Structure I
Amino acid sequence: MEIKLLIGYLFATIVGITLGLIGSGGSILSVPILVYILGVEPILATAYSLFIVGTTAIFGGVQKAKQNLVDYKKVLLFGIPTLLSVFVTRRIIVPNIPEILFSTSVFTLHKSVFIMVVFAIVMIMASVRMIKPMPTEIKEEYQKLNYRKIFFQGILIGLIAGFVGAGGGFLIIPALLFLANTPMKKAVGTSLFIVAAQSLIGFIGDLRSDQILDWNLLLTFTACSILGVFIGSFLSKKIDGNKLKTSFGWFVLAMGVYIITKELFL
């Protein structure tokens, strides 16, 4: 096995470990690993990432469900608009983006570069959420559910997740906390099920008869990530997830800045 594949699969395990430890964030690294280490074309990498994230999140969600940390009503409440949005994004919006979006005598903005830059911006947004402390619990005063805001938040999350191939947990968890009155631990478990459903639906929306997928790479990467979830769930009993989340947030921020710099200036 080539050294690049070994490194890529090692990082795939780290993706799962992070997901198992803090419930979100690890999947944001799938696309950079696929593109920069394993050499997958960026648009295809976002499709691969949806499959990896979705399958891995199922295993993470089942672990949380065994601990009674999933609110299935809120999975449906957020999941339905999110599923519709991510499917439309992968089936209609992404395929219809032109290969060249902007061109001058000195600069041409290709579709693949645009997607990586948008992905980097999402990484920076995610890093801010990770670095900023989140409440461990919420107060009972946040009582009534704002269904309109939940619906539009679900649409936005699906659009972002579908476009860049990330799970969107960094957006879903705050929405569950502040729009749906969900305690932090249950928000993490609920988020994993929403991420799993939207990611796999997005992947299905991306499948086309003319598309050739490297299933060997995809399934091996996914298996390594799933292994990481179990390792992360075990380590979560021994490691302070909040401290790890902050450190990981700074790493994701640095990665986002690096991607923007590499794609636009190097």
Structure II
Amino acid sequence: METVTVYTGAFFIGLILGLMGGGGSILTVPLLVYMVGLHPVTATAYSLFTVGTTSACGSFKNYHKDNIAIRTGLIIAIPSFIVVYITRRYILSAIPDTIILSGKYSLSKDTFIMMLFAFIMLMASLSMLRRKTENDNNDIKKINYLYALPGIAIVGLFMGLVGAGGGFLIIPMLIFFGGLNMKKAVGTSLFIIAINSLTGFIGDMQTINIAWDFLLSFTVISVFGIFAGTYLHRFVNEKQLKRGFGWFVLIMAAFILSKEIIGF
């Protein structure tokens, strides 16, 4: 029964990525930590591979539908994947197992990662629940690096630390700094997430033992999910889907925080 739940979760990871251009990794890490029992650092590495491969497949379909702004995507992807690689290869391994030890209070590396992950989920949920004005035209404007570069670095840092947080940080950036409409922003987001995630996973391959049998089977199911999500995207009410998933992510963030802080 647990195996069925895990692989059903893998399908929904791809489904959410296909529907929304982000959010798949928000399900991946909690699923791998709490259902499969993986160490948080390993779970974030598996998340990068699964989400990266699944996003690459979704990007291929969106490219043929002319829903990817390649130049804009590369402008964001190149600096952010450099930060992702550096974070996974050097920064994450440099964080001590016990970050804070003061009297009865201690903060371990695992707890820090999961709490940071919950914080990103909280920010993602608020961005989905907040009403935004979207750009409906097809014009692509030049990205102002002065404003965009700090956000790009933050995207890379968050993805590197927790294997997630890309989509809901990237999509607003593509809309407001890149001038893309929502459909193009979703497709371009998948393209950027694929590059960032797989680059980050390359850094992990040098430091983590990978259980390829499980990881590949989990990823294949997720790929089926993104094909289903890409197909269903044309039929769903995007605003209602966004708000519904926003509330789900908010509940998940509260669950992780209660689990890590008070052991609920």
Structure III
Amino acid sequence: MSRFNPAGEAGQSLRLVDELAALDSPMHRLAPLPKLLLTVLYVSLTLSFPKYALSGLSVMALFPVFGYQLAGISLLVCFRRLRFILPLVCAVGLFNPFFDRETLFFLGNLPVSGGVISMLTLLLKGVFALTAAFLLIATTPLEGICGALGKLRCPKVMVSLLLLTFRYITVLLDEASLMTEAYSLRAPGQRGVHISAWGSFLGQLLLRSMDRAESLYSSMLLRGFTGELPRSFNSAVSPLSWTAAGICAALMVLSRMYDLPALLGKLLIGG
């Protein structure tokens, strides 16, 4: 019988992201800075679509799908990692059909209201944005992302804090996992930590985390840490990466400016 240990599961999820980012593929070999800018552009363009532009928005699905294929990562892995967030995204426009009942068109004899279209548009926007963000972190080590943020002149304190928080949150999760395991051995048959033990559990976790943090910080100082990222994080960007990112960006902007499915439909009907 497996024990209930959410901290251990969270630590495994973070390690899985690191393992995915360590793979080798054309998407992984793309430099972090163009990849970060491309992701920001994609999310911005996706969110800028009007609420009824379902046809034009559908084209934006090609970019994350093609990116996952290049990276050799299954979309099922993305959806499995985001399974707790996706329901919240799906619920954003859930009540739109009740407020916007104006009929936009008929699907056969079935009227389709504006609320249904806007609900589907919001749903796709959220899903596309999440899949693009996960593709970035699944194909780029965190050091590379932090190096790209440094090149964009982000505050050094914030970049260092982001790096250290993500890198050593697994240490905190490991401590919580060990404490949960020890608690479950002393309380067999009980699922989770009883509410009467939450105070002492969190207090012990805080003390153990502070001790580990002191040890880690001392080790970093002994290795020459000065509060700034190493220069190795700020590697040069190859012209090939900028070229690939520029082509993708142009296609994204073109997809935003024109409703490509509608244009293709008119060409086929006209032909």
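What follows is calculated from the coordinates using simple rules that are stated; it is not laboratory data. Just so we're clear, the structure is a prediction, and the values are computed from it rather than from any experiment. Cβ atoms are built from the backbone, for glycine too; each structure is taken alone.
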**Message:** Can you rank I, II, III by distance in nm of label points 7 Å out along Cα→Cβ at positions 13 and 221 and just name the one with the largest value?
**Reply:** III
**Request:** Of the structures I, II, III, report the one carrying the highest value of Rg/Rh (Cα atoms, Kirkwood Rh), for residues 173-212 alone.
**Result:** I
